[in-house]
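Multiple structures follow.
None of the figures in this text is laboratory data; all of them are computed from the coordinates on show. What you see is a predicted model, and the numbers here were worked out from it, not measured in a lab. Cβ atoms are built from the backbone, for glycine too; each structure is taken alone.
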Structure P
Amino acid sequence: IAVPAARYYLICEYLDMTPISSAGTDIDEVLILRGKRLASNVRSRYSTSAGRVRLRGEYINYLDRNPIREDVILRFVEHLRSLLTRRDPLESDVLERGYF
C-alpha cells in the first residue's frame, strides 16, 4: 500500500527486461544506472570464484565501457533536493491544513 503524498523511485543498475509502463503502479520513476545487463549465458561464466578470477579483466572492461550514468544519479539527487529544500510554508496552506 502506498503512503499518500510519498514519492516512489525504482533505482536499478541494469535494464533487465523490456520497459513497460509503471502507470498502474505507485512507482513515480524508474532510474536505470548503467544500461542493458550482460546476457544470462555470459553472466553464467562468472558463477564460480574461478570464473570471476579468470574473467576479471573482461568484466572490468565491460564496466568501463558501461559506467554508471552520472546524469541519472544527479536526477535522483535533484528529486531529493526538491523535497528537502527549506522554505517557509504559505499561510493559506497552513490555515487550510491546520498544521505546519
Structure Q
Amino acid sequence: MSVPLTIVATIVAKPQQLEFVKAQLLIVVAATRAEEGCLQYDLHQDHNDPSVFLLFENWQSRSHWESHKVAPHMDAYRQAMAAAIAKPTVVHQLGKLV
C-alpha cells in the first residue's frame, strides 16, 4: 500500500519578476494536474507579500512525487525560474497525522 504525501513549497519571486514567476507557476500547475498520482496541486499567493507563492500538493505516493520532480515541464520550469526567484525554494514533505 502506498502512503500519500503532502508537499508545501514556498517560492519567493524577485520583485521585478513577480508577473513572470506567476505565469511560470500557472504553466506548471496546469501540466502537473494532469500527471499520474497528482491528487491536488494548488497555487496560492501571500496577501501581505505578493512576491511569496505557495504550492500545496497532494500525491498518491512518494514515487509519484519523485516522478513529478523529473518531468520535462519541471526541468523547463527550473531553468526558466533560475534568475527570477529571490532565494531557493523551500519544500516541506509532510505526512498526515489526523
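So Cα extents along the principal axes in Å, computed for just one structure, reads 45, 31, 20; which one of P, Q is that? Working through the options, I get structure Q. Given a value of 11.8 for mean count of other Cβ atoms within 10 Å over residues 54-61, calculated from one of P, Q, which structure does it belong to? Comparing all candidates, it corresponds to P. Tell me which of P, Q gives 2.1 when you compute distance in nm of label points 7 Å out along Cα→Cβ at positions 30 and 62. Only structure P yields this read-out.
State the single structure among P, Q that was used to calculate distance in nm of label points 7 Å out along Cα→Cβ at positions 6 and 22, giving 2.7. It must be structure Q, since only it matches. Here relative contact order in percent (Cα under 8 Å, 6 or more apart) was derived from just one of the structures P, Q, and that gives 46; the source is Q. Each of structures P, Q was scored by distance in nm of label points 7 Å out along Cα→Cβ at positions 14 and 46; the highest score is held by Q.
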